[in-house]
1. Can you say which of 1, 2 returns 1.6 when distance in nm of label points 7 Å out along Cα→Cβ at positions 62 and 110 is computed?
2. Of the structures 1, 2, report the one carrying the highest value of FRET efficiency 1/(1 + (r/R0)^6) of positions 262 and 278 (r between Cβ atoms, R0 = 25 Å, to 0.05).
3. If you work out Cα Rg over 2.2 N^0.38 Å for 1, 2, which one comes out largest?
4. For which of the structures 1, 2 does the calculation of helix-only ellipticity at 222 nm (-39500 (n - 2.57) for each DSSP H run of 4 or more, over all residues; to 500) return -27000?
5. When you work out relative contact order in percent (Cα under 8 Å, 6 or more apart) for each of the structures 1, 2, which one comes out largest?
6. One of 1, 2 was used to compute FRET efficiency 1/(1 + (r/R0)^6) of positions 158 and 214 (r between Cβ atoms, R0 = 30 Å, to 0.05), and the result was 0.95. Which label is that?
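Please treat every number below as a calculation from the coordinates, not as lab data. In this text the structure is predicted, and so the values were computed from the model without any measurement. Cβ atoms are built from the backbone, for glycine too; each structure is taken alone.
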Structure 1
Amino acid sequence: MKKQLLCSGLIWFAVALITLSSGHANSAARTPATEDTAVLVGAGDIADCRDLSGAEATAKLLDHVSGTVMADGDLAYPDGTKENFVCYDKTWGHVKSRTRPAPGNHEFHSSGATPYFDYFGKAAGDTKTGYYSYELGEWHIIVLNSECLAVGGCEAGSPQDKWLRADLAAHPAACTLAYWHKPLFSSGGAHGNDLTVKPLFQALYEGNADVVVNGHDHDYERFALQDPEGSPDSKRGIREFVAGTGGKNLRPFGAPKPNSELRDATAFGVLKLTLKPKSYEWQFIPQAGKSFTDSGSSNCHGRL
């Protein structure tokens, strides 16, 4: 009898130890990370109905990267029609539910970019403006519309400029990122610098923004921290990326612009940005079979 009680006690004790141990392990697994990170990934200049091979290649990359997808304009070639967006849907459509787009000039080949707004719905912002903002992790994200004539201009005092400045004032985040289609700075041989968006860049600079991502030139380019005049500024300068590598085609560069740190026009791919509370990491992920890549990290300015 004593032996039976002793055995029962030992069994109960062993079960209790296992239960406690398992409970501790599960609790540790549920412990949140020490940093609240988020991922923003994407590119511009994506799906051309006449040749979808490039867009198909970049779409496959998104299967392996979680997070919010930024589609940086010129998403459906050649004219942003309803039929063209069927081609976009065949490639990047499988990540539509996590996509926050920006319009490009080809979207506005169709009057008012109506097929673009119809396709993305509320995720594309107000149909009359196409610019909006949202929060991602600890970051404030701003999406702008570089088709300035379609939304009342981009100059200082324009509706978009006023909205942007008000949005920045209302969201004084430690880290801020903006994306739109046409870049202020670009070494691309087809387009290059676009001064019409300089007032928007200026507002972001004054609002302590950290990162800008664009497309339009069909290449990848990374710039050093700089101010709206293109002068180096390590204290509060904005780092700009051109990621027009979504799949349309690739084009050669012109002469490198000042502060251009790295350029490539050999690979389609997506730009992955890992957004941390006070810093960010970037990685260019190329299509299968291509070797070019780029990666690095930087701190945010903080609230200066």
Structure 2
Amino acid sequence: MLHLDTAENRRIGIGLVTLTTLCFAVLDGSAKWLVQTLPVLQVVWLRFVFHVLIASALLAPRYGRELLRVRDWKLQALRAAMMAAMTALNFWALQYLQLAETGAIQFSVPLLIALFSAWWLGERLDARRWLAIVAGFAGVLLVIRPGSQAFHPAILLSVMNALLYAAFNMLTRRMVATESAASLQLMSAAGAAVLLAPWALAAWQWPAGPGEWLLLALCGLCGGIGHFMVAQAHRYASAATLGPFLYQQILYMTLLGWLVFGQVPGLLVVGGAAIVVLSGLYLLWLEMRRH
């Protein structure tokens, strides 16, 4: 059930999405550490396995059978497949790229959603929106720098992830009106775990010790909490209200990249990320004015 658009509900939604960005930054940081020593698909699979186990233990006492209640199995299966593919692309890219680079490309998603909305839903884009979209993709090109020595082919994995994530967001917004937040995040994670199991087990390599197991559990915990809270946030506030606060994640990712991996993004990456963020915020501001 969607909540009324009140100041209190907007504050709750903003608080939830703020915690979401922190969870997803920690998830990516933990994954980047793990994929240096473990097969990518194994890390992705265990992230979902721990997600399902932890989410079930935490949410079952409160939600009971609601956790397993699905109103549209086809959309749930599609969302699970998209979640598995996105996570695999992201973790694969993190083997080679800085957290700030993957974060900057990920935040082209609002620009992609605007394009997809015009293409699929027939929404009209005026000159100001086109200007924001073009500027945002110019920022992405600054991060990617195709043809330069700084370009790494893994950047294409992040681009593919962003395209898929934009479609994933549009699907989630459609589903939150009928599916519970608890069921949405648990069933999609369970579906992703089932889909990935054969490939993950074929590439299995035992984690080196308790530290890696702890990081794997942290991935599952942050992924489960993050997806649950972002679904809940959309019940309390509109996408236009929540959108600006999603950009906190790039700050957390840059900070983690510096503190944990000693990676400081170059000026072009910082400049490109700033253009992407400002373009997305401008689009959101235009959307809020329209409503």
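1. Working: 1: 1.6; 2: 2.8.
Label of the source structure: 1.
2. Numbers: 1: 0.55; 2: 0.35.
Largest calculated value belongs to 1.
3. Numbers: 1: 1.21; 2: 0.97.
Max of Cα Rg over 2.2 N^0.38 Å: 1.
4. Working: 1: -8000; 2: -27000.
Source structure for this number: 2.
5. Working: 1: 19; 2: 44.
Once relative contact order in percent (Cα under 8 Å, 6 or more apart) is tallied for 1, 2, the winner is 2.
6. Working: 1: 0.95; 2: 0.70.
Going label by label, the one that fits is 1.
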